[in-house]
Structure P
Amino acid sequence: MTSGGHPAKAFFGPDEPLPGGGDLQHVMGDGYIVISYRKTLPLARIAELEAWTDADSRGLVVLPSTELTDAEVHVATVRRGLSCKALDVDELAEFRESWFRQYLGGG
């Protein structure tokens, strides 16, 4: 069992306080996808990611990272992780749907 709980919201802007690591581990154990984006992305790209998250935030926590250098986005689940050189919300949506089908046993 992991410590922590669910963060208060799904999307965290580049200058907001972040949820604790225990919270992220907890939600990943619940099947959530944790998406880290490069904190220095242009504001328009961050706004695109925020709008995508706000449109359907189920099962997501999206937060900035200062550790990403070669990738714009890192996606992590309890079983998988991948880094993306470029932010593509359509690809993120496909990943999310595929993950939920697998995780929830729907195929």
Structure Q
Amino acid sequence: MGIKKESITGDDLRQLRGHLGLDPFAFAKLLGVATSTVYRWESVGANPINMDPMQRQLVEALISKLGNTRAQARADLNKAIVEALIAGGAILGLFVLLKFLTNDGAGSSPR
């Protein structure tokens, strides 16, 4: 992870979801798609996937930032996302992700 690619593959998405520590349902909620879409995207493996430009931008930024983030910060991010999804749904979860992405310190806590 960490390299901006011409296309995002199903394997890239599965790896990103794993780094975030999210199940397909939570990941789908954050991206604003159905869980079946996440399963379909991941099932293509090394082939490129088609996604909305805004979703793609978010995924590319996450791939880049998470590649430089230490394990504890990723665990903290996972906890913050899950709590946000439970408390406020996808909008609050997305806010937590955006806050993480705009934070200058790559290893900083998402809160």
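In this comparison of P, Q, the computed figure 75 for volume of the Cα convex hull per residue in Å³, for residues 7-70 alone is attributed to Q. A value of -11000 was derived for helix-only ellipticity at 222 nm (-39500 (n - 2.57) for each DSSP H run of 4 or more, over all residues; to 500); which structure in P, Q was it taken from? Checking each candidate, the match is P.
For the structures shown (P, Q), distance in nm of label points 7 Å out along Cα→Cβ at positions 39 and 55 is largest in P. When mean count of other Cβ atoms within 10 Å over residues 15-22 is calculated, the result is 11.8; to which of the structures P, Q does this value belong? Going label by label, the one that fits is P. Match the computed value 27 of relative contact order in percent (Cα under 8 Å, 6 or more apart) to one of the structures P, Q, and report its label. The correct label is P.
Read-outs throughout are calculated quantities, based only on the coordinates presented, and are distinct from any laboratory measurement. Just so it is clear, the structure is predicted and the values come from calculations on it, not from any experiment. Cβ atoms are built from the backbone, for glycine too; each structure is taken alone.
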